[in-house]
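Asker: Multiple structures follow.
Bear in mind these aren't lab numbers, they're just calculated from the coordinates by the rules spelled out. It should be emphasised that the depicted structure is a prediction, and the values quoted were computed from it without experimental measurement. Cβ atoms are built from the backbone, for glycine too; each structure is taken alone.
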Structure 1
Amino acid sequence: MNYLEVEVYLKRTDNPNGANQWVLPECPYCGQTHWHGAGSPGEDLKIGQQGSRNPHCVIAGKTSGDPDYSLIWRGKYWEEYKKVIKNER
């Protein structure tokens, strides 16, 4: 199945019992930021496709039912993205 590809950023956790997160800054369906699980701390993550996910968009209090999208990681981290956005404002 072909999914819409979206670029995500990795947010690593410092908590050994926590989980890393994929961050999609702006959903193509609803414009909101979405967070998806990215595995355990120390897990070896490869650049490229990270699988498909359900966007879970909530619009006017209801799940939108939008189709899944495919997460693409290009080796960029959430903290770096936030710095760039802050400097652009």
Structure 2
Amino acid sequence: MQKVFEGASLKQIELAMLIGVFALFLAAFGYTGISRIICENSPVVGNIMLIASLFFIVLISSHHVLCGATEWFYARLGRTGDALEVFLDFGTY
């Protein structure tokens, strides 16, 4: 794990997290547009797709932020084995 984050700065991790969430936000517009097109032929299926896709966007955005924050804290704590154990222990609760 230390080797993976060896050259990554905190700013780079923050930027990756924010750009990822922004990209997911923009993808929501595409899913809404597709569901509106589907609604013209089948309102039930279109509404199911709209609800499912927005639910997916919210969940994957929160996952992206949580994982990005974990990477940021790992790098902030010095990329040591002790820092890795802290986050492995955090995941078991």
Structure 3
Amino acid sequence: MPYIHTGDYRLEDKLMGILHEGDYETIVYVYQAKDEWPVRPFLFKRHPFPELLGYIRDEYGSGEYAIIIRRGTTMIFSGITGIEAPIGYKPPRR
């Protein structure tokens, strides 16, 4: 699975475009990633929204996450992103 933020902005632009579309037939699945693969089960799934990366950071903290996006039964995007927590951030207790 490719990394989203590698200096090649095509994947990042594609992700941001999908997140801003607001298509309710599209579902985003977010997994923790290990060794460049998603770790099942998924952390959450929902319709795309522009603040996805901030939401992941705020709810799950820093780490690597796999993002898979499907429209119906077709996978339209997959990639891994690394997210760093802000300085002084303490994740919520679960």
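Asker: To test your reading of the models, identify which of 1, 2, 3 gives -7000 for helix-only ellipticity at 222 nm (-39500 (n - 2.57) for each DSSP H run of 4 or more, over all residues; to 500) when calculated. It would help to have the intermediate numbers written out before the result.
Answerer: On the way: 1: -3500; 2: -29000; 3: -7000.
Checking each candidate, the match is 3.
Asker: Of the structures labelled 1, 2, 3, which one yields 0.9 when distance in nm of label points 7 Å out along Cα→Cβ at positions 36 and 68 is computed from its coordinates?
Answerer: Numbers: 1: 0.9; 2: 2.7; 3: 1.7.
The value was obtained from structure 1.
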